[in-house]
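Take a look at the structures listed below.
Only the coordinates and a few stated rules stand behind these numbers; no lab work does. These numbers come from a predicted model, not from an experiment. Cβ atoms are built from the backbone, for glycine too; each structure is taken alone.
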Structure I
């Protein structure tokens, strides 16, 4: 099946979407772009020209372009502040909608979007692409295998000095809301269980070029007595971690360390004597499904597969709101200085 689609928001993020849609083997030939929308027409025209979309309708009014093109899909790549309105227009026009993260500016707004999708009989999902990479999928498979025993803690460090410019540098809670959502969603996916509560300290360190909230330390309580420790900063110069963070995952039998790139170390106890027990290295298995390891391309392809099969996509908004709830609970904890229960 070939889906028709309109893309709203033709800034820098749209390039990754369109590259995946037009070039990746998982998606090539599956989507025909029929419209491009941006508040700046010249930006939409330039992006359409870059990807040779000469037949696409270009416009600044999403409702008008959707009325003219009647697409199957709306790809929502607008800034977070505009997301809710764009999604609601797309659903009202009968489109299935795939949105950039975060799915909404607050939990009430997220719930309204879920209700709107249900009322329209359309699918709304989020491009939570960081869970669609080989490392995260390999860790999930290792945890599910039981090789580490029962998981007791997940720990990650995210330290990057990122100079974006633009809207991010003026956002409230920039690290938690714009970036940590990826890491928190990955932790929830790896653990395979629900977050229950959080205590968080959010700061904007000296020297930060962001207006607010460029760093955070959070302790999440998951079901099954699992603790997830998050330490992060977007204004940490001098020793960048991977964008996927550096991880240590501990179980009752052993520990996995992942640098967020290619290096995995996993060891489990092999003896029952001595001050430090003997250890043996174990292999971290390959992903269960290689097609789920290509980032943007995989999450878009999974969205299309779900539509064709008549099932919910893995990153449906009904599931993704649980990751968003982690973010807003952390923000509330940072604001109040209190432990906050997580509800979605």
Structure II
């Protein structure tokens, strides 16, 4: 039976998630690795924090403006999948309506999940950019609609920063040495950096920003010394499929404690296979690329003073566009990587 999440307009539509030590990842990485289990969020991904915070704040503001009349807000999101599912989940938990405009690359599996959660799905355009442009045009025509971007909004970053609030309590006020997170448009990275600043942890924590080849807009920007827009997304990690990071993400990427790392689709996919076998956790390649940092010598190469006592937190960001059948396909397609590289 699926868990029941209860919330009201006065309580946020996300939950505190466990952070547990992984014996298998620790053995592979030769240090102490903890998993922050964001797949337990109501929408199945960390997006419940950021997107959920934006939805929650809009409901609060409009309730105050309408003097608590109870009038519903219709939220409309542009998303390749997980942000739209988070929008729908948060909206329904708060008694509101939701529409998600997805690009043609969003598969039926994810579209059905959004519909099952109570959202209306519209397919528009070949990429997220066209879907987002369409959403913005609808909001311009009908200002009563509440626009929900997938990553580029201060309320989203603030919601994502609650991960650090929880880590502060879970680690007894002592910062980990490293946080590993995946980067698409940068909403998660932005939230982590905001949270680190809140607790004066920025100088103590190395943040490794993981991407896959073909969805590596942050790494491309770091190489060029300016924000780069990718011509197209070619990675299987569609949840990372944003051609350009937010301006704030680019700003944070210049911080000395932020390290940009890119791995292949094959490495991310086989990390997903190993994670399922060793930890009984099913994750998308967008999450798997962060896990792969523990199977490969990434930590040893980029973390200052790396040793057995280095404490690493991997953000298992979750995601719903994955199935057991897909993992079987990954094993068949990329099996040589497990032996040769992971």
- [ ] Work out which structure the value 2.5 belongs to, where distance in nm of label points 7 Å out along Cα→Cβ at positions 209 and 297 was derived from one of I, II.
- [x] II
- [ ] Could you figure out which one of I, II the value -0.60, -0.80, -0.92 for log10 I(q)/I(0) by the Debye sum over Cα atoms at q = 0.17, 0.22, 0.25 Å⁻¹, for residues 289-328 alone was computed from?
- [x] II
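Using mean count of other Cβ atoms within 10 Å over residues 185-192 as the calculated read-out, with 27.0 as its value, let me know the right label among I, II.
Numbers: I: 23.0; II: 27.0.
For mean count of other Cβ atoms within 10 Å over residues 185-192, the value 27.0 is produced by structure II.
Identify the structure, out of I, II, from whose coordinates helix-only ellipticity at 222 nm (-39500 (n - 2.57) for each DSSP H run of 4 or more, over all residues; to 500) was calculated to give -13500.
Details: I: -10000; II: -13500.
This value belongs to structure II.
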Open item on the list: When semi-axes √(5λ) of the Cα gyration tensor in Å is computed for each of I, II, which one produces 36, 23, 19?
Closed with: I
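Out of I, II, choose the structure whose coordinates give distance in nm of label points 7 Å out along Cα→Cβ at positions 25 and 161 equal to 2.4 when calculated. Could you put the intermediate results ahead of the total?
Numbers: I: 4.0; II: 2.4.
Among I, II, the structure yielding 2.4 for distance in nm of label points 7 Å out along Cα→Cβ at positions 25 and 161 is II.
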